[in-house]
Structure P
Amino acid sequence: MDLSNQYNKIAKEFSRVHDIGENSNRENRKVFYSNLDFIKPGIKLLDLACGDGLDLAYYKSLGAEIYGLDASEEFVASAKEKLPKSDIRVGLFKNLPFENNFFDVVLSKYAIQTSHDLNPVFSEIHRVLKSGGIMMYLVTHPFRQYFEKRDVKADYFEQKVVEPRILNNSIIVQEPTHTMNEYLNEFLFKNFDIQFFQEYWDTAAEQIDGRKYPGYFILKAKKR
């Protein structure tokens, strides 16, 4: 799955609709922002999959020294246009182009689940975080991905690429499914202290068969 190609194709439409109206990302963005009381002026903050820079601009308004990374050249170009003096790079989670123990905070929204293997992602986040640094991410809930397999005989534990319909069905993307065990894995418990975990319904996501189930969850953890 070529993330750069996928998100380059949808970058303009995504930027046009993701912060407009009730069926946008406004609600989950509001929830995510409400848990950012640990952001203080002067901290070094990395936004993984920073998109067009909307979140980065908010983190900067809180006083953070911001850095961004995204697989899409189109998104990075848009983010740099919004924040021309910031360090925003093209890259992938499994090989972060930053030094060890560099960041105080690493944040990510609706992005980590796009990696087939989550272990390298958590390992890289751990590497670039300072001791005591905070990782907080929002990801598609495994329950939602299970329903997105669209098969009554689907195996929850089998990884498949599904096609979520997001932002009021205006955009279709591809992402591999994951289990909750992949997020709450051995590496996480050995190397981080979990400080917050919560599941949420997502009004902007497709509700398959009219069911109400968690659309995403947020996890916050501190590096040991």
Structure Q
Amino acid sequence: MQKTLIRIFIALGLYLGLTYLGGDIGRKIMYPIRLLVTFLHEFGHAFGAIITGGDVLNLQVNADGSGFTRTAGGNRAIILLGGYIGSAIFGNLLLYIASKWERASNTTLLILSGIMVISALFWFNSFFTTGLLFVFALVLAFIALKTNFASDVLMFLGLTSILYIIQDFNVGPRSDLNAYAELFVFPPAEVWMYIWLAVAVVLFLFNIRLIFKSNSSNVE
């Protein structure tokens, strides 16, 4: 339990230090993480389409950190929700695995690499996105196969993804929120924004409680 707490605080310290004290260098270091969070968001849309019987036409991650996913069929409400809430779930899952199942971290990074390669090939929309995902996949596969840092990297990716999502609640999912508000008519997008934020925060707090409860049980 103490080891896990220390690792989480180190990851949190790195994130806060690079984000708020790192200046231009910090922003450049965190830039790939920002693009990774965008990919998780867009993959959440794609996953929402797949599980509700729809098709994914293409997936795009832009250099400025924005992105979009085009789908056909499926449940539109789930697809829209899959972006923000889906990426929050993915981030929490990465953090949980790194904290609770360290030995599965290498496998998880390899699975994530595979998902990126599949997304790059089958949902192609631009050479930038495809090249980016291939680079991400190669880096994560290298970390998983050739280093001993898989668990630490997975924890940092999971934690920073969650924090990015929470901090970006009033900007990142804006188009999804507007579409969701149009779909349900009431309540307005501003209300959905805080509902989604509350869900993301509750998921994170529940995950932290689960991590330390599990670790406490293991110690006993």
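Identify the structure, out of P, Q, from whose coordinates helix-only ellipticity at 222 nm (-39500 (n - 2.57) for each DSSP H run of 4 or more, over all residues; to 500) was calculated to give -8000. Structure of origin is P. Calculating distance in nm of label points 7 Å out along Cα→Cβ at positions 31 and 135 for structures P, Q picks out P as the one with the greatest value. Give the label, chosen from P, Q, of the structure having the highest value of mean count of other Cβ atoms within 10 Å over residues 143-150. Max of mean count of other Cβ atoms within 10 Å over residues 143-150: P. When distance in nm of label points 7 Å out along Cα→Cβ at positions 111 and 191 is calculated for each of structures P, Q, structure Q comes out greatest.
Any read-out appearing in this document is the output of simple, stated calculations on the displayed coordinates, not a laboratory observation. None of these values were measured; they are calculated from a predicted model. Cβ atoms are built from the backbone, for glycine too; each structure is taken alone.
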